[in-house]
Structure I
Amino acid sequence: MAEKTACDTCSDKSCSASQRKSGESAEEFEDRRKLQSRLCRIRRKIVVLSGKGGVGKSTIAVHLAAALRRSGKRVGLLDVDIHGPSIPTMLGLEGRPVHGNEDGLLPLEADGVKVMSIGFLLRDQDSAVIWRGPMKMNAIKQFLQDVVWGDLDYLVIDSPPGTGDEPLSVCQLVGALEGAVIVTTPQKVAAVDVRKSITFCRQLRVPVLGVVENMSGFVCPKCGETTMIFGSGGGRKISEDMDVPFLGSVPFDPGVASSGDEGRIEAGGRHGSPLAEVMAEIIGILESRNG
């Protein structure tokens, strides 16, 4: 059955895509139905946010998608960082062409995770995307509407830092999000901006799954001593002050950094590693929320 007929055969008459809205043109109606038919096949959508750049948000998004996949889930990873897509590099997918069929664009795959990014559609790595808000909104809509995601248990959405066009577009287009994972580093300059991300979620009625404190200290690989380069406790304090779960701290790990540069993600998945423990905490929250 072609996906474009999914809304025609759906038995859920309460779905917003089952009826044409007042003042909505036939073209707008079909466009909305096509988007909804894709989203209906994705059970849960999670957005990974940060108030500030450089906190390791994409690293958390990639490892969350990988951890969900290792737990037996069907997972997609959507990179909506239009101006600085890093997911292709981190997954070793740079330079891979995107193909399509009559249903739309086919996502690439990395270790069983379906992946889409604007980085796959650029002529080369040095190409700059110079777009204003409406063009970015249209691109994100196409990633949701025209990509053949198929049936997924989870779609992890890696959003650029801040509370601007991209995260707002995701929230408006997706509608009901399972929740947001907020990433910060320990120092105050990052924590101040992360608070804004939590406020953003509350204003848009997006549940906050919790806060991850990344780059929380550096463990010397030779002597084992931990140095708190950026201080400590910033993520936990945000969680306490704003009454959201604290998901854990992740120290600097040279293995995780090098694996991302080399397009490998297995380093963070080591059993017992701080990053693996944070991923297990997030998955535990998701499973408890969904029975």
Structure II
Amino acid sequence: MIFCFTRKSAIKTSKTLAELWTATNAADRLWPAPKKHIQVMEPELRRKSNPAFTDIVPSNKFFPETTSASVAFHHAGLDLADRRAVEEGFLDGNINIICSTSTLAIGVNLPCYLVIVKGTVGWAENGLQEYADLEMMQMLGRAGRPQFESSACAVILTRDKKVQRYRSMVSGNELLESSLHLNLVDHLNAEIGLGTVFDIPSAKRWLGSTFLFVRLRRNPDHYKLKENGNARCRDESELLEQICDKDLRLLESIDLISSEGKLKCTEFGDAMARYCVKVETMKIILSLPPKAKISEIVSGVPNTI
């Protein structure tokens, strides 16, 4: 299984491998031919003419069909039936190599012997970024078939300056930090909606039970929470209380929770939790005029949902 950072790269890699397999003598091929043909509708997976040769060879010159070379690609834009055909072909042994985006690493049970991560960057909101550690581990986790083999192999292709980082990650020596502080107020609203948090003490207990609090005690400089208005805290308990109080005041100020009696979500807070909307987006939505036009909504609400 070869993980590529774009769909185009997955398609191109699969075609290159299919061409290599087709051009190699049968006795020297690195993987066997499929036992039966895979039925797919995607033109890129089927035989197509190669325009690069139209001027120097007859027009019936073709790219090798990737599936007939026991190679396929897989990504979220592929038709569902074709995705299933590729997955089933891989499990049945009629597809030996899948070139895929990282989406295949989650939610599909496709173990293999060899995983190759072709580059350690992927597309994010701000362009190309390094894969998150969890995403990388998900991809590497595809290597290993306990019921068939006693060993597996994973290869990471990356830049020299990133080698040590990935060595530390796969060996389990790299410390993980929490990201809860980046959207703590959103999660706090959801916990109020669930009834887990209903006052300041219960909010402190909830926050104190999180991985964020564990790492906050070990590495407070990483989170910089004391720099965000909590510099006067004398101990951990007071820090927890100030963090919770600040976020609860914010939620109440924009009418997402009510503090009359026990804390509870308003209908807006319930909607925010149900549809996983960020608090900054809720601020803008609630500030829109009644019967706002589509143009006002589109221009006013950023892409933060």
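Each reported figure results from applying straightforward, stated rules to the coordinates on display, with no laboratory input. Keep in mind that this is a model prediction, so the values were computed, not measured. Cβ atoms are built from the backbone, for glycine too; each structure is taken alone.
When you work out relative contact order in percent (Cα under 8 Å, 6 or more apart) for each of the structures I, II, which one comes out largest?
Numbers: I: 22; II: 14.
Max of relative contact order in percent (Cα under 8 Å, 6 or more apart): I.
For Kirkwood radius over Cα pairs in Å, the calculated result is 23.6, so let me know which of I, II that is. Intermediate results must be reported in sequence, preceding the final value.
On the way: I: 19.7; II: 23.6.
Only one of I, II returns 23.6 for Kirkwood radius over Cα pairs in Å, namely II.
So if we calculate distance in nm of label points 7 Å out along Cα→Cβ at positions 122 and 186 for every structure here (I, II), which label has the highest result?
On the way: I: 3.3; II: 1.7.
Structure I comes out on top.
Matching task: 14.3, 46 is the computed value of Rg and Dmax of the Cα atoms in Å, for residues 202-281 alone. Pick the structure from I, II.
Working: I: 14.3, 46; II: 14.0, 38.
Only one of I, II returns 14.3, 46 for Rg and Dmax of the Cα atoms in Å, for residues 202-281 alone, namely I.
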